[in-house]
Structure P
Amino acid sequence: MNKYSSEKLMEIEHEYGAHNYHPLEVVISKAKGVWVWDPEGRKYMDCLAAYSAVNQGHCHPKIIKALKDQADILTLTSRAFYNDKWPIFAEKLAKLTKKDMILPMNTGAEAVETAIKAMRKWGYEKKGVRQNKAEIIVMENNFHGRTTTIVGCSTDPVANTNYGPFTPGFKIVPFNDLKAVEEAICPDTVGIIVEPIQGEAGVVVPDDGYLRGLREICDRNNMLLTCDEVQTGLCRTGKLFAFMHEGIEPDIIIMGKALGGGVFPVSGIAANKDIMNVFTPGTHGSTFGGNPLACVCAIAALDVLIDESLADNAEKLGAYFRKQLIDMHSDKIELVRGKGLLNAVVLKKEAGKAREYTTALKEKGILAKETHDWIIRFAPPLVIKKEELDWAIERIKEVFV
């Protein structure tokens with residue numbers, strides 16, 4: 001038992017921690033699989049999975065064993081030297097993504113920044129755009145991270161207010177609008193960065209053919225297509241990557257979150273040599289990127305995703321979950337949307353704010369999180385079983401019907 005109560009721990013955090021989050025009022029002190037417990041021993045189902053960082057479930061024994069075994073041997077070398085784990089991880093992820101090379105980082109935002117640098121450098125050195133004039137097309141309501149460069153191309157005032165001046169070189173167009181993309185292209189456009197499904201915006205799924213359209217536009221205009229799969233990737237939507245639903249190949253794949261199995265921060269980009277070889281020694285890097293501890297966690301995390309067929313589980317149970325939500329016929333719900341086990345309930349405006357519902361769900365033992373006041377995301381770990389999902393559905397019904 002924790003020496004502090006949940007109430008006391010929240011009080012201490014409020015006093016000493018910066019108020020840059022608005023957590024649901026629950027303290028988690030233990031977790032296993034899809035379940036978590038607070039210091040008082042109350043049990044909850046995690047239906048957020050750390051924004052898809054815990055696809056493999058909390059404290060998966062294979063990943064934890066890899067972490068513990070490696071921690072006794074070697075944790076960090078920096079990239080000043082070779083280590084014996086990064087090459088193995090690089091090969092595994094390159095073969096899985098069907099790309100030539102991997103560049104490792106730590107957080108999703110770092111991986112996005114890496115992709116931006118790769119695209120710009122490629123634009124100057126391979127496409128021949130004017131120096132310091134490279135442009136990247138991004139989408140309205142995107143969420144790619146919180147660095148100053150990234151929030152500069154955000155349309156969310158909560159993310160970007162009072163953080164300027166911002167890095168130039170981005171054109172923002174509406175999501176799911178191919179015509180707007182076409183109109184934004186100029187001779188200095190080097191590429192497009194897109195979330196296959198917009199997660200933070202409320203699990204916004206584009207029309208079928210949207211990603212194929214972006215791929216065709218990039219091919220026709222000698223531009224790079226970069227898919228930000230930090231939240232949608234690694235089996236979350238019922239495929240290894242969400243872009244696979246449209247049968248396309250992006251030029252750059254951005255990965256993070258579940259790449260570390262919910263145990264260690266691991267991120268990176270995958271691309272072929274004609275893009276990745278713009279980086280030469282000293283032009284980009286990270287002290288912790290590719291560290292042995294991260295690499296063994298990521299290797300184990302990838303093995304779990306494949307060996308346990310978590311994409312198939314997400315596809316099957318996600319479709320079942322959405323049908324159950326729709327069949328509730330709740331007068332509070334405007335729309336149910338998603339793919340795989342990345343789903344959202346959009347509330348009717350007159351139904352009240354989403355926080356009221358996530359708080360009510362918490363009292364029933366379900367931990368989900370609101371976004372934009374009227375949307376609730378449901379994204380449990382992909383190891384969830386049907387009987388566990390049924391347990392959740394019964395309690396969701398109690399709140400919404």
Structure Q
Amino acid sequence: MSKGVMKTSTRAAWILLSLGLLSGGAQAQSGVTAGEITIGMCNVLTGPAAALGTGVKKGSTVYFDKVNRSGGVYGRTIRLVSYDDGYEPKNTVAQTRKLLGEDKVFALFGYVGTPTSSAIMPILAEAKAPFWGPFTGAEFLRNPVNKYIFNVRSSYFDEAETQIQYLTEKRGIKKVGVFYQNDAYGLAVKGGVLKALKKRGLEIAGEGTYERNTEDVATAVAALKRANPEAVSMVGTYKAMAAFIKQAKAEGFNPVFLNVSFVGTAALAKELGAAGDGVLITQVMPSPNDASVPIVAQYRSDMKAAGHNELDYTDLEGYVDAAIFVEALRKAGPNLTREAFLTAAESLDTSIGGLAARFSPTEHQALHKTYMTTISRGQVEIVK
């Protein structure tokens with residue numbers, strides 16, 4: 001090879017390296033250009049659980065748009081590529097592969113669901129891409145700690161402990177049944193309930209299940225009515241949970257009904273109507289109406305400025321997920337790579353508008369507080 005050709009080849013290689021187009025750089029720089037960071041979202045936007053994905057997307061989009069209007073992060077705006085998986089794992093797998101393979105996203109953000117998150121774990125391990133703020137409290141995303149997974153919300157074990165502590169200590173209830181979605185999500189929360197009951201020397205007092213993306217609850221209502229627990233911890237999405245509660249009450253079966261945050265609080269209250277009075281929901285975010293919390297006041301102002309007048313725990317969570325994600329981007333510095341981001345995120349210890357958010361090498365869950373709420377005349381109130 002002539003010296004001239006060698007010089008040209010060397011120069012071309014250096015250009016490719018500087019653009020991040022050779023093997024090592026391509027992976028490290030995926031989704032990042034001089035002016036943009038591309039992230040991918042795949043969650044439920046249609047069907048009986050649609051309010052969950054649309055809420056997370058709405059809240060996070062409002063925050064990202066605000067950051068972009070102020071110049072982005074080190075001059076890079078954030079572009080969100082979003083797909084609808086219908087809350088079906090097979091769709092999540094296909095669309096995640098598309099996000100990583102075709103859209104070349106930097107990180108995966110705001111996925112909704114335990115079975116959907118579980119389905120993409122092999123892809124995540126292969127891609128080595130950050131998986132940020134999944135809308136699920138499943139324990140497998142937390143223990144053992146996975147280098148690429150960063151949970152913002154409290155866990156289902158945290159919520160289950162809050163529920164059982166409240167029932168036993170505040171209400172004197174010891175007979176607790178469970179009604180759950182027959183998949184990884186339902187089993188994740190059931191595991192938390194079992195753990196919390198066992199801690200107090202108690203066992204589950206009856207159970208029933210239903211299939212994901214259906215409202216077929218009649219068999220479960222009959223089974224739990226026979227068991228006759230004093231309270232039922234419910235694990236599912238708002239339409240099925242509302243169907244269960246309305247049918248149970250119509251049949252004279254009226255224990256204390258409790259739901260975890262994933263249910264979709266505003267959507268559940270709307271579906272239940274007058275049948276919602278007294279239904280309890282554990283939350284992993286402060287009330288979207290509590291403007292005394294600075295991040296909530298900021299969220300309320302930004303949502304209304306964006307034309308969103310109906311506020312909910314779900315879109316607040318999306319907003320908070322985005323706010324903490326942006327803090328990690330800033331901490332990673334201007335020379336953004338996935339490794340730099342992962343290192344920055346794992347050492348993030350900050351206050352986001354009054355919420356203390358902290359990660360460490362042994363803890364990839366930023367928040368740990370839970371809140372008990374109840375539906376009263378269509379409104380959601382904090383239980384004090």
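Please treat every number below as a calculation from the coordinates, not as lab data. Since the model is a prediction, treat every value here as computed from it, not as a measurement. Cβ atoms are built from the backbone, for glycine too; each structure is taken alone.
Identify the structure, out of P, Q, from whose coordinates mean count of other Cβ atoms within 10 Å over residues 34-41 was calculated to give 19.4. Write out the running numbers ahead of the final one.
Working: P: 16.4; Q: 19.4.
Only structure Q yields this read-out.
Mean count of other Cβ atoms within 10 Å over residues 130-137 computed as 16.8: which structure among P, Q? Before the final figure, lay out the partial values.
Working: P: 16.8; Q: 25.9.
Matching structure: P.
FRET efficiency 1/(1 + (r/R0)^6) of positions 74 and 322 (r between Cβ atoms, R0 = 35 Å, to 0.05) computed as 1.00: which structure among P, Q?
Derived from the structure labelled Q.
Looking just at Cα Rg over 2.2 N^0.38 Å, for residues 242-289 alone, which of the labels P, Q belongs to the structure with the highest value?
With respect to Cα Rg over 2.2 N^0.38 Å, for residues 242-289 alone, the highest-scoring structure among P, Q is P.
Quick check: -13500 is what I get for helix-only ellipticity at 222 nm (-39500 (n - 2.57) for each DSSP H run of 4 or more, over all residues; to 500), calculated from one of P, Q. Which structure matches?
Structure Q accounts for this read-out.
With relative contact order in percent (Cα under 8 Å, 6 or more apart) as the yardstick, tell me which of P, Q scores highest. Before the final figure, lay out each step's value.
Details: P: 23; Q: 18.
When relative contact order in percent (Cα under 8 Å, 6 or more apart) is calculated for P, Q, structure P comes out on top.
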